[in-house]
Structure P
Amino acid sequence: MDPRELLCDVMKTLHDRGLLNVKGGNASIRGKGNYMWITPSKEPKHRLCPDDIILMYFDGRYFGHSPPSIESKMHLYIYKTYSWVNAVVHAHSPLTTLVFDLGLDVNVSDFVESMVSMPCVGVVDRLPPGSDELARSVRDAVGKCPVVALRGHGVVSVSKDIYSALNAVEALEDLSKAILFKNTFRKLT
């Protein structure tokens, strides 16, 4: 399947699941050379079509109707560092963000979907969106855990394929929902 079509499908799925707002989040797929396909900045993510997806070379040049995502540096740093990564998904998952902002314990083995989707979850402190500091911090964190929670910002998942990266984001959001329910019920009893 065309990587641009895959990215459109992933972004629609993230939006439909409530894991990003209309113009938020981003995703990319590594090309067969020194380039990637990445979602555009400030475009409605649930309505993207293949022609909206940006071709971006690892030297920073890009081609498309819009500029690439503000987080394109983060994607570039990850691809340049880890040859095994072929896909990056960044969502603004609200429950995942809340769980990590509250400092609640997250054990991926507590939920079957998260257990099979990720070995661990890293954490990156609050850093300005689109900054070099955020891009470097996420790049370093995914070297230890392929899924990273960004305090106050969301989650980044990397994988060999785009649907595995998406699956991990969804599984972590479901685990976060379970953690929040469990903590609420403990307080009620």
Structure Q
Amino acid sequence: MLGLKLPTDPRWVNIVEKNIEEILTDHAYCEQKAASTAISLIIGYPEYSELVSEMTLLAQEEMSHFKMVHDLLLERGLHLGRERKDAYVNNLMKFFPKGGSRNDQLVHRLLYAALIEARSCERFRLLSEELEDKKLAKFYRKLMISEANHYTMFLSFARKYGDRKVVDTKWQDLLTFEAELMKDLGKEETVHG
């Protein structure tokens, strides 16, 4: 369903389990960045009423996820560490050229968002199935479903606001590029790294 061309090595979960504080901190910031992305799309494209409505709901949902992750940290006697750079996202954002029409920029942002959500969904599925901590596994199962919904929403908007054939070609090319990126990732206790 997600269309990812290179699955995460299941051994990544072993890395995560060795430092739950790191994955939870990284995850919290991922949720905050997702909320920021939704707000940024509202600001950048206010004339798209359906997009604005969905991004308003998404920003609220992502911040509620941030709170849930933060609460998990506190519950475990941990604290939210500093934000980390996300090499995955930074490298992914190099795929589409800068510039182009305003509409092309929107489609590219939507495709990036769809892919980030798809990879998060895939990673959360792994955590839900492989973590020994059953409470955390259940938590990631619920979030996996949300990420899948976000992935399909962003991809649908990209197809709505761009030429379907062009968007689908760009999507496949982006998936191929992302698979190459993933060959060097999966070695850190981060959501995408």
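Read-outs: derived from the displayed coordinates by stated rules, not from any lab. What you are looking at is a predicted structure, and each value in this text was computed from that prediction instead of being measured. Cβ atoms are built from the backbone, for glycine too; each structure is taken alone.
Using helix-only ellipticity at 222 nm (-39500 (n - 2.57) for each DSSP H run of 4 or more, over all residues; to 500) as the calculated read-out, with -25000 as its value, let me know the right label among P, Q. Could you put the intermediate results ahead of the total?
Numbers: P: -13000; Q: -25000.
Computed on structure Q.
Can you tell which of P, Q yields 1.07 when Rg/Rh (Cα atoms, Kirkwood Rh), for residues 46-109 alone is derived from it?
Corresponding structure: P.
Please state which of the structures P, Q yields 33 when relative contact order in percent (Cα under 8 Å, 6 or more apart) is computed from it.
Q
State the single structure among P, Q that was used to calculate P(r) over Cα pairs in 10 Å bins from 0, in percent, giving 10, 40, 36, 11, 2, 0.
It was calculated from structure P.
A value of -0.83, -1.10 was computed for log10 I(q)/I(0) by the Debye sum over Cα atoms at q = 0.26, 0.32 Å⁻¹, for residues 30-69 alone; which of P, Q is the source structure?
For log10 I(q)/I(0) by the Debye sum over Cα atoms at q = 0.26, 0.32 Å⁻¹, for residues 30-69 alone, the value -0.83, -1.10 is produced by structure P.
Work out which structure the value 16.9 belongs to, where mean count of other Cβ atoms within 10 Å over residues 102-109 was derived from one of P, Q.
Here the read-out was taken from Q.
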